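What follows are several structures.
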Structure 1
């Protein structure tokens, strides 16, 4: 009887251990959700030249065409959904969207909180000022007391928070990177920290921001863009990565990038 009790106790312990391991093991249901419904909901913001609307009101841009091509390969329909950038991870966790595909930088924090595709594009943050003020903000000391703006939840905001160059500045988050440029243009902010892609496409002769310049006195390290998914989404990530590599091999990714003047920024396979 004692031996029987020992055996039963051991069996019970094994069963409980198995249940514990199952409950603690990450499960992936993302492709089970995406595949059967035949569509993937992609979180975006209006971000020229990545995702923006054409004159007919349709979404276009590098990321839009890139996502459409990948979705065609993996057999799902893309549905683009505008999100508030500062709430992007909340939207993803709540399953209001299936991924974020909008020029999103790979950071150590994001690596910990989300799954992500292979990197496909190089970017960097830039410091933007009024052309007449470029010489005024050359050093960290010059920024003491200056007003700095960056998009809330963006890599630009993280940069302005973490880089010692901005230690004496007053940082204010704003709704978008374009809003950051508008603040500098209007003189209500001294400096904006934004993606190079935003600055390069929005500024220049004949644009609404021709009185702004990218500072030559402050540079930041290169960054990489990737597509981000919910944590524990290996099947979805693999399908997307396989499709990206197929597009690299066929040259289709380079063709789309060239169309939007981004070929030099693509990470070559």
Structure 2
């Protein structure tokens, strides 16, 4: 009886936040679902009639399926690179560095959150263009090197997205790694386990939850990203996200844009559902 008493104050404290999150998520999704089954946007003089033609158009045209596959591959590549770079950085930050050095490096990790994403993306155009900062640095070190111009290319998109989402991976992995009891690692080492075995049997399973959370926080927004692809990719940056943006801002075909958004959301949710058993097995 005593344990059930404090639940009401907790519910009153967290209730408004969860209610706001529910409204902020389901209200826009409901509006998008409504738009996706209309012939035209319900703002002009033409009458809007219910139809599923936009979904049939997506399935019948290989162009949209190709862009969907490209966006998913981009999300997987960026997520993998963020994991490969972010997990070791989080491990060093949580287990190796101490004192003010940790505070300084932690500040560098969260620094991208303090700058506008558009400003960060345009900054990369200065670095990656021909005769840019990176090209000049390479020619200063190796004068005979070939000119390097990564701007308006697929690698430029990947670089910009990894820079934008790497902090999410580092922070989530840092929290899970810091929560690992150090005595478990010491016990494994004292029993003769090598570093690879300790990492595979102890450290990775105990920190897999943070790695999985970072992967979700990276993969989901990257598959629908459009700003980095448009600015850094140029003609090579056509993704499903850029097409969806064009449908809303250029063509003013909101129903098709909403249908494309829902198709991408369904595919992403399906991939996350398929990967859930693997994540549970690793975490367990």
Structure 3
């Protein structure tokens, strides 16, 4: 998505992706299908079992870190460990882009470990493999310029818009406050439905059908992602407390009413 940011017009940009789970595969597919001037390298611990995937080239971690743009696509709980392992391998002038669904934590980690001669961009593509199946047009991506030149940041925004994404600039703190409800809350509802074994019925209402749709999206993602977005978003705990308090209050009103 942010591929063309690190080279002159017409040059090939090498983008290194670390991790090849569901989202890593999506990022690689978008880069290969939307940008002609991009060469994608992927480092994945199980790369030998993955085989050749849509022209993606698997490489060593050092080779990936020698790219113009590096995008770690790893669980939030593994992010700090990965950044610590690559901070001395990234070449000067490269651009490091995170794609975590929380922002305060990865920004703190990147600014702590990544040397000053490497540029940093915080992003949250607010979509996943399921929502991107119908294309990227109208989907949102949040950007925060941690340490990046104005020209390169403008190029990033332009590239995102050219493939149909709606760009939203937002601070990490504001992002996490909003995502505690728009994302963490949504996934909480979906996981509760899963634990209650909520399923399709022959007499679904429209509202129930929409809830099932949300539940199906949520459970397609790993429980690690759910746990991480709850534990690493500093505002998600408050959201869950409000949820429990509201449920207790409703139950009290129903019983006493």
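What follows draws every value from the coordinates through simple rules; no lab data is involved. Everything numeric here is computed off the predicted structure, so don't read it as measured data. Cβ atoms are built from the backbone, for glycine too; each structure is taken alone.
Numbers at a glance
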| quantity | calculated |
| --- | --- |
| Ranking 1, 2, 3 by distance in nm of label points 7 Å out along Cα→Cβ at positions 98 and 170, the structure that comes out highest | 1 |
| Among 1, 2, 3, structure where helix-only ellipticity at 222 nm (-39500 (n - 2.57) for each DSSP H run of 4 or more, over all residues; to 500) as derived comes to -12000 | 1 |
